[in-house]
Structure 1
Amino acid sequence: MRYSGPVRMTVTTAQVLAALLADPAADRYGLELIQATGLASGTLYPILHRLQEAGWVTALWEDIDPAEAGRPARRFYRLTPDGVEQARDALAELHRRTAVPTTKNASGTVRPAW
């Protein structure tokens, strides 16, 4: 079942999207994303699940023999083409909404407006 509402953009969701956008064509597994974002698994995996439900992320299991590899198969995550576009738009909007207003003084130095 696909989630039909908008993706709630939290700081942690933005971190996951930024990590995935670093190389949108790459398959990334959970531990890589944990290391890239600094998020705990209990935070990361629910975000990935919501992004999957929204159609922004696809997931697939690695095709290996766990006995031969000496480890369990990994689940890989990748942004969908629509997810790449949506993620870029969402992060740009988040940046726009959270940008610190600036002003230039007489010498041309840019400083926060407060």
Structure 2
Amino acid sequence: MNTISGRWSFTEDFGFGKDEGFAEFSQEDENIKGVLVYTEKIEGETPFRVQQEIEGTFDGQQLKITGTSVEILDAEEEIEYHLDTWEGILNNKNQIVGHSYDDHECFGVFVMEMIQG
């Protein structure tokens, strides 16, 4: 079975802004744990860094991970941030491509590419 343990680059476009950073996954059987760290750039606002602890599953092709906790690393003011869910598929270019959503109707499209396994 494919394993996705390691560090992946992460980019996401959610319509009114972009996220850029990395994901680190640790896989045991189909269970995934890890962290996503990224800079969120919203049009007309000061960028800030986000770290979400994640857990979920990967069955060799399909990935589904959800944020379990979030920390805003360097924002100038208090930010209310909603945990995300990412669902994607490992394609034949060794990219994980898919979509994300939170419980406040924010939807995005993301791509992850392995940096080191």
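FYI, it's all coordinate maths here, none of it is from the lab. Only a predicted model underlies this, so the values are computations on that prediction, with no experimental measurement involved. Cβ atoms are built from the backbone, for glycine too; each structure is taken alone.
Matching task: 0 is the computed value of helix-only ellipticity at 222 nm (-39500 (n - 2.57) for each DSSP H run of 4 or more, over all residues; to 500). Pick the structure from 1, 2. Answer by label: 2.
Which one of 1, 2 has mean count of other Cβ atoms within 10 Å over residues 58-65, as calculated from the coordinates, equal to 11.5? Derived from the structure labelled 1.
When you work out Kirkwood radius over Cα pairs in Å, for residues 34-89 alone for each of the structures 1, 2, which one comes out largest? It would help to have the intermediate numbers written out before the result.
On the way: 1: 12.7; 2: 12.4.
With respect to Kirkwood radius over Cα pairs in Å, for residues 34-89 alone, the highest-scoring structure among 1, 2 is 1.
When log10 I(q)/I(0) by the Debye sum over Cα atoms at q = 0.13, 0.17 Å⁻¹ is computed for each of 1, 2, which one produces -0.46, -0.78? The read-out comes from structure 2.
Quick check: 5.9 is what I get for distance in nm of label points 7 Å out along Cα→Cβ at positions 74 and 106, calculated from one of 1, 2. Which structure matches?
Values: 1: 5.9; 2: 1.9.
It was calculated from structure 1.
Could you figure out which one of 1, 2 the value 0.95 for FRET efficiency 1/(1 + (r/R0)^6) of positions 26 and 98 (r between Cβ atoms, R0 = 30 Å, to 0.05) was computed from?
Numbers: 1: 0.65; 2: 0.95.
Attributed to the structure labelled 2.
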